Every structure is written in structure tokens, then in C-alpha cells.
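Coordinate-derived values only; no laboratory data. Worth saying up front: this structure is predicted, and the values here are computed from it rather than measured. Cβ atoms are built from the backbone, for glycine too; each structure is taken alone.
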Structure I
Amino acid sequence: MGASRSSWRNTTHDWATDVDLGHLARIQGNPAEFAPGGVRHLILEVLAHPADEAASTGAGRCTVTLHLDGSVSVADEGRGTDTRFDEQGRPVKKPVMSSKDLRFFDDPGAETLPDGHPRRGMSVVAALSEWLIHTNRRVNGSWAQRYEHGVPVTGLEAVAGDGATGTTVHFLPCGHLPPLADDLRRFADGWPGLVVTVDDRRGG
């Protein structure tokens, strides 16, 4: 058994807030502000997380896959998203997809991503995607969860572990966003220590 959620210290997100509908609606109401440049910016928001780990450990690797259906997946080899067990033994994942990042979202001095625009957090990616599947492998278990427009439509579903840790975020950006039209590789090189491989399967 774990501890009560009310005792968990908030660092990047509020553990007590599973879904902040007002926050998601704010993002969806102004995609030009929160995803300038469209799909490229969403990818960079995801890459910022393995880049954080690479900065703290000295090295990191991840793969960005551009799928034929227009979806994107970003897979890293980090520790996975923080997931804890509550007092009833249920797994609880930090609500990175459906609530605001306390470090960046409302901070006018937030760090900028390699495209020159402010970092806001993973909720921007989830809110501006038709669907998103977050697969999370940690030493204490592995789970997947599906979101639609930022709202979880499944619980944490256990998946078989393979002995590795890491996170895969697979998402289909909303159709009204500008598609990825430039070379992602030159932006993906914006973080020292993080090696990014781009697998473009779109053809043409």
C-alpha cells in the first residue's frame, strides 16, 4: 500500500487534479498561442521531457516517428512518468497530460523551446490532439492510458513489462493545426546530451 495522495508534494503538477477541463479548454481556444508553428511545437513539447532527464544524467536517447496516418510518436529511454500507489494500492500517474505544468504554463519567463517559443507543458500536446496514448514503463510497473482532446478515456491499463524503462507518447494532432512541413532534425538538435533519431514513415 502507498500513502494518501493528499500527502504527495506537488513539484511539476498538482497530484490532486486528475483533469482540469478549464485548463484544457483554454488551450483549445487559442491554439495559435499555445502551439505556434503547429505540429513541430507539439513534438518539441514532448522532447523537452527526455531533454530534462538528459540534462540531469548527462545523456539520453529518444526516437521521433512520423507515421503515415499523420500521427507522431516519441519514445525515450528514461525513468518513465512518476507513478505512485495510493493508500488503496491503486496506481496513480502524475497528471501531466490533463493539468497544467506548474513550472511553465503561466510563467512569462518560462524557458523557450528550440523553435523560440515558450515551453508550456505536455497538456498542450494532449489538448490539441484528437487522441493521445501515453505508455509508461517504470521499475514499479508499466501502464498505458488513452486521451481524447486531453481527457482520459481509459484508466491506467497494465501492460507487460520488457525489462526496460521509458515513455512513449503517440498522438494525432488536431486537423486544424499546421502540419509538420520542415526538417525536424535541426530543431531536435537543440538540447545538448539528448540524441534524437527521426524516423519519417510518411513517404513521398
Structure II
Amino acid sequence: MTEADTARPPTATVSQEHFIGMYLAKTDPWDVATSWHNRRKYAVTMAGLPRERYRSAYEPGCSIGLLTRMLAERCDQILAVDCVDEAVVSAREEVREFPHARVESAMLPAGLPDATFDLIVIGDLLYYLSADDLEALLDGLVQRLEPDGDIVSVHFRDRQSGGNYDGFSVHEALAARPGLERRIHHEDEWFLLDVLRRVR
């Protein structure tokens, strides 16, 4: 058995209240603005985008909007969402100079948008979901990804503990969706990055 076979998602999706509490305790709970690991992860993510420019991007779980700002420079339109109002306010401030960037509050998978996109970027979010919510979100994301569009997934890889439900598990679940073809795979001691294209 592989790690993906043995690791299991949480029995319930981590609550919105949990994340609200994190932002009340600290404006940037994951230190995305100051941590070298996170700054490097964002740089690798941007370098991994196969196309110079995209028509319309969707970023679920945008946190304080640092990656949103980078994506806004490569996209004609971008919709970023988070479930915490404090994060939404910070992200809106981060992209205030980009009129084509929208940041909204949404709880996933229930709050998926009606639009379709040629780029979806999801980072450090999928492993917080229960099995049912993960399936619903992955199905919903693939449905909203246009043919020949790219979905970029970037998640922490728990190498210290081993066998835990982490980026390895959720990336395998995403890659198993019908109609997606893996175009880029990056793995290091900190995170995994996969770029998958919708081929049908």
C-alpha cells in the first residue's frame, strides 16, 4: 500500500470558526508575507504556469492575497475567495490597484462560482476537507475548468511524520479526475506542485 492508500482525510471539514480564530490571533497566520518557504513556493508556482497569460483565473483559499497579486499580473480577470472576512479585506487591499481582480467571501465547496476559468490555482486547502467535501470540490473545480485550461495545485508535503494526509494524498486525488493530464510535477522537501490540463 502507498501513502495515498493509507492516509485518510479528516472526518469533518475543518470549520470556518477555526480559521476565523487563526486570523483573529494573527493577521498572517501562515506567515506567507515573511516566510522564505512560502515566498519561494509562490515564486515556483508562478514559474510553473505554462502560459504567459490567462483569460480568467480562480483562486480558492486566497488568504491575504499575496499570490492573488502575482496572478493578477498574468490574468485578464481573476476571482479570489476565502472563507474568512479578515483575509478577504487584506486580499482586497493587496490587489486594490488591479480593477480586474475581485476578492469575495465563500465557503467551499458550497460557494463555488457559476463561471468557468482557463486557470484555477489552489494551494494548501484541499487537505482541510472531509472526503465528501473533497470529492465535491474536486468535481466542481474540474467542471469549471475550461477545455485546455490549467489547474495548479500546491500543497505542503509532510515528510517528517510520514503517512499523514497531506499534499501527496490530495494531489493524487486530483490527478485521478477524468479528463485531466499532468503537465508539470515538482516535489521537494517542503511542498508539491502539480499542473494539470483539462484535455477533455
>> Suppose helix-only ellipticity at 222 nm (-39500 (n - 2.57) for each DSSP H run of 4 or more, over all residues; to 500) works out to -5500; of I, II, which structure was it derived from?
In response: I
> Out of I, II, which one gives 5, 19, 18, 16, 18, 17, 6, 1 for P(r) over Cα pairs in 5 Å bins from 0, in percent, for residues 105-152 alone as computed from the coordinates?
Replying inline: I
>> Out of I, II, which has the highest value for distance in nm of label points 7 Å out along Cα→Cβ at positions 73 and 177?
In response: II
> Taking distance in nm of label points 7 Å out along Cα→Cβ at positions 41 and 57 for each of I, II, which is largest?
Replying inline: I
> Here Cα extents along the principal axes in Å has been calculated and equals 49, 42, 32, so which of I, II was it run on?
Replying inline: II
> 22 is what came out when relative contact order in percent (Cα under 8 Å, 6 or more apart) was calculated for one structure; which of I, II is it?
Replying inline: II
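If Rg/Rh (Cα atoms, Kirkwood Rh), for residues 33-136 alone is computed to be 0.97, which of I, II is the source? Present the calculation step by step, with values, prior to reporting the outcome.
On the way: I: 0.97; II: 0.94.
This value belongs to structure I.
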